[in-house]
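Nothing in this text is a laboratory measurement; each read-out follows from the coordinates by a stated rule. This one's a predicted model, so the numbers in the text were calculated from it and none came from an experiment. Cβ atoms are built from the backbone, for glycine too; each structure is taken alone.
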Structure P
């Protein structure tokens, strides 16, 4: 199947990045969100990020202008349904994702492929509620999308070969690398990454180290570009907690039990960079550890 148009549902941190790379790769993009403000912010951010790419000579001004002209925005979900491939990039809550797919179904063309950018939720379960489980799969980008080279492709139990190969072709056209993952909780990247972050929070919770010493230890001792607590703030502590809960519930293993301190931060609304406070306080000129 040939893909010419891409629908992106959700204009947040992941959705705007997906729209950015798809438009640069030559696809016509329809970007949807329930919030007009979110769509305005997304377009502003995409323009700023593309301008940065122009200044660094990663792309030309003409490529930037052509890409921006390929992106249209809408609050009307049925308009997204007329694209060839839809990528749902809403918040990491299964009920919200299911509601989006339920709303899309009556308006879809027969050939349209449905995908989710979920970082942990069962693709098979999401697909089973649609009329096309064979044309449904996981299309999981890493954050920030324009920078990170990996895309996880996750087949549900019913996903057919043509759907997988079509999505693989899109990843290759983006100039990114696909990793095929089986449909088990959190797939590959987050199955490995999130327990490490959770263990770092336990290390803080138990007083083994403070925020600074934990992050410095992993940056200088394991050569990680970001410490695990800094990375958790970047991802969003609510997202980290949601993925740990998916792992804990889906695999029934106590080693995936979310740290109570992670839960406490989320209950406080300290979700990381997006709320200006998490394991670091970002309200000043430089981030300051909160513990």
Structure Q
């Protein structure tokens, strides 16, 4: 019973982080039909902001807000620098500028700060443990679950009840028609990048809270995880992104629990094999999004 509770906590914690990562990636793809390959650098920007303000006397919560704000600003900058000038040209051009902007941010971090790992400030709660239903688990797992639940609930409410959220859903369904009906396209796109930055900044706090350091390529693994989760769940579906994140976390956690110690180093190979089987069964992902969306 104890092992089952620990398993559920681990899946919900990892799945919450994965779902937020995937949602931050798919919210841009849903409107533009383009993958933001600079998404990982939003996490990097938040991490280095935490490092740079660590010497200040500011409370940690203020530092965290500044870090999330840096991710939001970087997300909006990604739209203005890498997407907006070329998004009407071709998909290839946007992919190249997206990769270029990602590399530019990584190199800037290496040149201006350091290529070596840098410690970030973390509150004591991130290293504490708590007892829940007889299971001793890191407090950061419960923080991740709570943060994911709150953000996913607020995001769902905003998308369903606010004018801007409805406009974003309309743009994701049929971007050209939404523009013809008066939806401000640039505002919707910038908002999508801002929300993506907000989610990435939150993920940065939770992700870096596990490892305690930041490096220029810290966003590569979250980007890969987000991309895999969105492919599993459905690239055009917000609900699918969340489902894909939790399913990927379930697979990872189940393999951690079930594989012998000498096979754990091959966990990624087993994970990708299961992902391939899922895609062979559902090539478009588990949840189908709008089929009429267009990128123009």
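Of note:
- Distance in nm of label points 7 Å out along Cα→Cβ at positions 49 and 65 - highest-scoring structure of P, Q: P
- Calculated for structures P, Q, relative contact order in percent (Cα under 8 Å, 6 or more apart) is largest in Q.
- Which of P, Q yields 1.18 [Rg/Rh (Cα atoms, Kirkwood Rh), for residues 113-160 alone, calculated]: Q
- When mean count of other Cβ atoms within 10 Å over residues 81-88 is computed for each of P, Q, the one that comes out at 17.2 is Q.
- helix-only ellipticity at 222 nm (-39500 (n - 2.57) for each DSSP H run of 4 or more, over all residues; to 500) from the coordinates reads -23500; which among P, Q: Q
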